[in-house]
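Quick note: the coordinates plus some simple rules give every number you see, no bench work behind them. The structure displayed is predicted, hence computed values, not measured ones. Cβ atoms are built from the backbone, for glycine too; each structure is taken alone.
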Structure I
Amino acid sequence: MARRKLVAGNWKMHGLGADLGEATRISMSAETLDGVDVALCVPFTLIERAVEAAPGFAVGGQDVHHEEKGAFTGSISAAMLKDAGASLVIVGHSERREAFAETSETVAAKAAAALAGDLDVIVCVGESLDVREAGNALETVSAQLIASLPETFDTDCLSVAYEPIWAIGTGKVAGPEEIEEMHGHLRRQVAAARGEEIAGALRILYGGSVKGENADTILHLSDVDGALVGGASLTADQFVPIMKAGQA
């Protein structure tokens, strides 16, 4: 059975209330598509209003704390995200790993907390340019992924996003052969660690300068089950063509 594609937008630290018309337009376009799931992960301040602006559409957060509650100033729990109307969350984005020194073990704990809080999860992994040029990309990213997965999970609720750090926001995109090689390798490593059934059902997305112009090629590569999109998800004009490319 083919894995249904997922195209998720990550607004990062962009977006005010005045921008929610874009979320409405994106959600309306998503309703017309077959065979593809679409979601937007917006800043915490916009989650509740985005849910109101796009009823029935999947709205998510961009991070979550691994504890249920406590003295963690500035953090947000899975229950808080759920209460605001979120249905999913991103964990382990390279910008969190690098700027906030998040380890794979922390990412796994966050993913487990989100799943326990009835949120779907996108677990991000990816290598730096130095690692890629040293020829260590495959083993580095697969080790990162296995360490970032929670102890138990349902593949209906958890997806993986491979985002080479050197391709995020740079305009550079990994070539088709590089993407297929990495996605195939990750699936084989998950099969070895968690079993063939989980590996066969797990959605592995690609992220890194995905645009309307390259989305059709990327989204139909072997073992690519969707996209995690940054800047191009901020407007319907840029994001909808990527969504359409993900249709079955």
Structure II
Amino acid sequence: MTDTPPLPSAIPAATLVIFRARGAGRPELLFVERAKAMAFAGGALVFPGGRIDPGDHALATLSGHDDPDAAAQIAAIRETIEEVGIPVGLSPLPAMNALERLRAALHQGIAFGEALADVEAGLDLDALTYFARWRPAHAHARIFDTHFYLARLPAGAPAARVDATENVRLVWATAADVLAEADAGRATIIFPTRRNLERLAQFADFEAAVTDARAHPVRTVTPWTETRDGVEHLCIPDDLGYPVTSEPMSDAVRG
């Protein structure tokens, strides 16, 4: 029996898929466009998010959240505030001036717990629904072990504003619209984003997405290569709710 080779080390990360209702149409999702100079996914449309820091683990413990995924949820909330100024997962919702103060504090490197206490806000991790976890095993320099969460845009939330550091613009669009833009060559999306958008495009509203997420317990997705009909494909499992589970390697965009 051949032992499975160990996976390369990965950077723990978390990202947030924010839904915004738009009347009778399909919900819009919030994307940020990465600066082209970024080492990972430069120029691509991605969901707000970033690394899980030691401070996220410390805040999870300090606030009494013993769920092993709490640090990832906290990172998704923190990074979303930093990148686009949307206070998902906070209770009570900070007033506009308090939110600006909170965001500025995070950009200055102040601990998230300290910044939350300053604006008298706490965490509401129940606002997030665990959707997926992706951990590629490619040979690129940076590999991220990313937790994906779903959340509804809070009522009364301010307009999203890009931080203009790692990201250059933000976009509200349906999953289907972003897929169409990518197919037309007007947008770049990496392989995990494409597969998640194909899955998200199935849902008429936030509630349907949450129902699907709960019907498919999260299992880490690590794509693999496989030759099908003489063509090398990048593949994922077929039992996790994804309508498309392979793509020719020649077409796949990786981080």
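Please state which of the structures I, II yields 5.7 when distance in nm of label points 7 Å out along Cα→Cβ at positions 70 and 230 is computed from it.
Structure of origin is II.
Given -8500 as the derived value for helix-only ellipticity at 222 nm (-39500 (n - 2.57) for each DSSP H run of 4 or more, over all residues; to 500), which of the supplied structures I, II does it correspond to?
II
One of I, II was used to compute mean count of other Cβ atoms within 10 Å over residues 150-157, and the result was 13.0. Which label is that?
Working through the options, I get structure I.
Looking at mean count of other Cβ atoms within 10 Å over residues 214-221, point out which structure of I, II has the largest value.
Across I, II, mean count of other Cβ atoms within 10 Å over residues 214-221 peaks for I.
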